[in-house]
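Below you'll find the structures, each written out as structure tokens.
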Structure I
Amino acid sequence: MNLKNIFYKKTVIVTGHTGFKGSWLSLWLKILGAKVIGISRNIPSGYSHFKVIKLQNKIKHIEMDIRNLQRLKRTFKKYHPDYVFHLAAQSLVKKSYSDPTYTWTTNTIDT
């Protein structure tokens, strides 16, 4: 299987593209020829892979909370993605104890 043939000229949405894994995935997809649309609420730290590789200059970078369902729907309608990789989530166990509702809503969509 040639991954370049799969993703070349395809539109891919990556949620959580500013995180470590999301930024690597976004860069890799861009190298394979995909049009990458990144959705993330923020950049998680001052010194991040996202900033170091200047990913905001290589892909469409959208700052958005994925829990804003109306805006998320508009984004999907606008870009008509061929693929979606959902990496946006609050995944730290310690934080989940102090704010379980936030953790739940970033990992699922409750409509």
Structure II
Amino acid sequence: MDTTGALAGLSALAQDSRLKVFRLLIQCGPEGMAVGDIARKMKVPQNTLSSHLGVLSRASLVKARKESRSVIYSVDLKGTRDLLTFLVKDCCRGRPEVCEPLIASALAECC
């Protein structure tokens, strides 16, 4: 991930509703949640939620899949790992191995 990608991810999360949606989807794991269920849980109109999900999706933090007539959103594990890795890759004065356990365990339960 480059700086532009990291800024897109951080900008996407720097808004209250989007951060809440992202955290909700983290809790759901790979199964994700249908858009209508997210809207009800978050108490947000679907058109507003659609905009938020679009921003998160363009930042590679969430992804959508079609199941029957529903659109299911889940966390994009690769994009989220890439952002976390970018944030800590230069840690500890050039000794990234110190942060390897953090990176390796990030989202491990979701995989």
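Computed from the coordinates by the stated procedures, all read-outs in this text should not be read as laboratory data. All of these numbers come straight from a predicted model, not from anything done at the bench. Cβ atoms are built from the backbone, for glycine too; each structure is taken alone.
Out of I, II, which structure matches -11000 when helix-only ellipticity at 222 nm (-39500 (n - 2.57) for each DSSP H run of 4 or more, over all residues; to 500) is calculated?
The structure behind it is I.
Of the structures labelled I, II, which one yields 1.0 when distance in nm of label points 7 Å out along Cα→Cβ at positions 26 and 58 is computed from its coordinates?
On the way: I: 1.0; II: 2.3.
For distance in nm of label points 7 Å out along Cα→Cβ at positions 26 and 58, the value 1.0 is produced by structure I.
So distance in nm of label points 7 Å out along Cα→Cβ at positions 10 and 34, computed for just one structure, reads 3.8; which one of I, II is that?
Value 3.8 for distance in nm of label points 7 Å out along Cα→Cβ at positions 10 and 34 corresponds to II out of I, II.
For FRET efficiency 1/(1 + (r/R0)^6) of positions 50 and 90 (r between Cβ atoms, R0 = 25 Å, to 0.05), which of I, II scores largest? Mind dumping the intermediate values first?
On the way: I: 0.90; II: 0.10.
Checked I, II; max of FRET efficiency 1/(1 + (r/R0)^6) of positions 50 and 90 (r between Cβ atoms, R0 = 25 Å, to 0.05) sits with I.
7.7 is what came out when mean projected area of the Cα convex hull in nm² was calculated for one structure; which of I, II is it? Intermediate values should be presented prior to the final figure.
Numbers: I: 7.7; II: 7.2.
Source structure for this number: I.
To test your reading of the models, identify which of I, II gives 2.9 for distance in nm of label points 7 Å out along Cα→Cβ at positions 2 and 98 when calculated. Walk me through the intermediate numbers first.
Values: I: 5.0; II: 2.9.
Of the structures listed, the value fits II.
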